[in-house]
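The next part holds the structures, each set out as structure tokens.
FYI, it's all coordinate maths here, none of it is from the lab. Keep in mind that what you see is a predicted model, and the values were worked out from it rather than measured. Cβ atoms are built from the backbone, for glycine too; each structure is taken alone.
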Structure I
Amino acid sequence: MTQDLDRCLSGISGILVTPYDSDGEIAPARLIPVLDRALRAGVHMPVVNGNTGEFYALTTDEACAMVSEVAAMLDGRAPLLAGIGRAVRDACRLARASAEAGAAALMIHQPPDPFVAPRGILDYVRAVSDASDGLPIMLYLRNDSIGTGAIADLCALPEVKGVKWATPNPLKLAAAINACDPSITWVGGLAEIWAPPLYAVGARGFTSGLINVWPERSVAIHAALDAGDYGAANRLIAGMRAFEDIRTEELNGTNVTCVKAALLAQGIDCGPTRPPSAWPLSASQQAKLDGFMSSNQLIQKEI
């Protein structure tokens with residue numbers, strides 16, 4: 001199991017959207033075609049309750065329900081990575097629910113609290129780990145200002161097996177890798193576009209929201225990077241970059257909006273995004289997305 005998890009951590013961590021019905025309630029069953037397509041394409045590890053899953057727009061009850069429902073529909077076909085975060089008591093509750101649902105590992109969001117001490121994060125991760133009875137952990141690092149020493153302390157916790165590096169600082173990533181046990185898997189946390197420079201300093205695998213819409217392209221990029229063919233990887237990335245560019249607009253406020261709009265164009269209605277995310281796309285954004293989907297024949301893709 002440990003070897004399988006290590007392999008999947010260094011693969012594609014596919015961040016699933018959270019679907020809503022017409023009343024705005026979570027509708028997990030709408031994920032079935034998305035999940036099935038991703039697994040058929042070869043995505044290594046689905047992720048529930050990630051940021052592409054609008055984690056911070058969900059209540060803790062909803063996040064617990066999502067991990068239970070996604071684990072059931074996954075039915076052991078691949079390891080499930082479960083996002084954990086928010087206030088420590090909510091995080092511990094969600095960690096327990098994720099363990100009970102059968103998640104293979106936890107992805108712990110870096111606390112967004114305005115008063116975060118590096119040693120406090122250590123206590124936070126320990127508490128979450130204890131609540132899950134020691135499930136393996138991938139840390140989700142969006143702010144590397146806590147320093148290499150604090151990162152090394154976190155990675156020294158026995159349950160920590162990987163780090164999702166989501167800051168555009170390859171040199172700081174290289175320093176963190178050198179400071180930590182070589183058994184830690186460092187995952188590119190800024191999707192496909194940033195995967196090559198992060199790979200160049202030691203990251204392996206990457207997280208992806210594109211897998212909801214075009215998992216075959218994500219898998220091809222991963223295969224090229226694993227083979228050390230940066231030229232092929234960059235050509236494949238150039239062909240999907242328009243999608244990621246739309247996602248970064250409005251201070252990243254269209255990140256999930258773009259994914260859900262693309263799914264809708266494929267006939268998969270996962271509902272709107274919740275505020276404060278932008279919904280719907282603006283006319284110019286929608287035109288860019290329509291061009292991307294049409295030029296890559298994604299509207300007609302079989303589900």
Structure II
Amino acid sequence: MERLNLNLLRALVVLLEARNVTQAAHQLHLTQSAMSRQLSQLRDYFSDPLLVREQNDYLLSAKAKQLLPKVQAILADVDNLKQETFHPATCQRRFRFACTDYVAQYIFPAVIQRLQREAPGIDLIYEVWKPEQITQLGHLPLDMVSTTLSVLPEGLHSIYLGQDNPVCLMTAQHPLINSEALALPQLADYPFVRLNSGGDKDSFLDKSLEQQGLSRRVLFEVPFFSAAFEVVANSECLMILPEHIAHAVMKQHPLTYRPLSLPVPENHYHLCWHELHDKDPAHAWLRECIGDEMSRSMYSVSNSLASQQLRSE
């Protein structure tokens with residue numbers, strides 16, 4: 001016998017602890033003959049009697065006395081592999097998160113503050129999210145992403161954060177400020193700032209304009225929300241973006257927004273991860289933490305939409 005499997009190691013511990021073949025067989029739910037065969041295999045492997053019969057009892061051999069604490073420790077380590085517990089306060093991990101710079105700037109400070117309180121050993125690395133990566137998450141060094149999806153690809157899991165619609169952002173002194181809803185001819189009269197990262201946010205507008213024989217000028221195209229906000233706040237440029245973001249930036253910039261009088265798509269927001277990470281207890285804790293902060297944050301989808309609903313009632 002060249003190899004010793006896990007079942008035989010468990011049988012060895014029970015035999016040495018019970019010092020009785022019948023009792024060991026009962027504990028392991030085996031017949032006495034099956035237990036005797038396992039003892040014979042163990043004796044062959046260790047070239048030692050292990051249990052030495054004396055009258056009506058068994059005694060441990062010198063070899064058995066040496067083996068028992070070692071094998072007990074091995075089995076304890078094996079059991080711990082399955083029963084591993086996660087403690088945020090002692091976790092030392094680094095996670096990669098991909099999202100827009102808006103999420104990084106307006107939501108992640110609250111996430112970091114919470115991590116410093118509850119899991120000070122967890123570090124986050126931010127990356128700019130590229131929507132085309134969504135089908136490659138299992139092959140990328142990304143732990144989770146925040147993105148807009150209408151359908152979740154196979155192999156991904158998510159926390160659903162909410163939904164809203166695109167609106168038109170403008171300076172609070174814009175000539176269109178008194179319009180209740182913006183029509184296509186009005187939109188075509190002004191230049192636009194366009195975001196070229198984080199997913200398609202405004203191509204629907206170009207299609208609608210084209211159907212009416214109109215077009216727009218994109219004066220400034222940039223991957224960062226913060227730069228786009230500055231330009232819109234200091235010009236007559238317009239910007240198409242999700243309503244929850246427009247609602248949030250009004251608190252920090254002299255900006256406002258108006259709805260569009262044309263069919264607009266729905267934005268559905270998810271915190272996503274590949275199923276490779278689904279059973280990781282540290283990952284599970286962190287994604288729940290981030291999802292909770294995104295939902296509770298004054299900049300989140302949920303609270304922004306809730307605030308708007310209250311205003312309309």
* Taking 12, 41, 36, 11 as the value of P(r) over Cα pairs in 10 Å bins from 0, in percent, for residues 60-211 alone derived from one of the structures shown (I, II), identify that structure. => I
* **Structures I, II, by distance in nm of label points 7 Å out along Cα→Cβ at positions 68 and 156: label with the highest value** => II
* **Among I, II, structure where distance in nm of label points 7 Å out along Cα→Cβ at positions 4 and 28 as derived comes to 1.3** => II
* Structure fact -> Ranked by mean count of other Cβ atoms within 10 Å over residues 124-131, the structure on top of I, II with the greatest value is I
* If you work out distance in nm of label points 7 Å out along Cα→Cβ at positions 92 and 236 for I, II, which one comes out largest? -> II
* When distance in nm of label points 7 Å out along Cα→Cβ at positions 76 and 132 is calculated for each of the structures I, II, which structure yields the highest value? -> II
* To do: Figure out for me which of the structures I, II the number 0.40 belongs to, where FRET efficiency 1/(1 + (r/R0)^6) of positions 140 and 252 (r between Cβ atoms, R0 = 30 Å, to 0.05) was derived from the coordinates.
  => II
* For the read-out log10 I(q)/I(0) by the Debye sum over Cα atoms at q = 0.10, 0.12 Å⁻¹, a value of -0.50, -0.73 was computed from one structure; give its label from I, II. => I
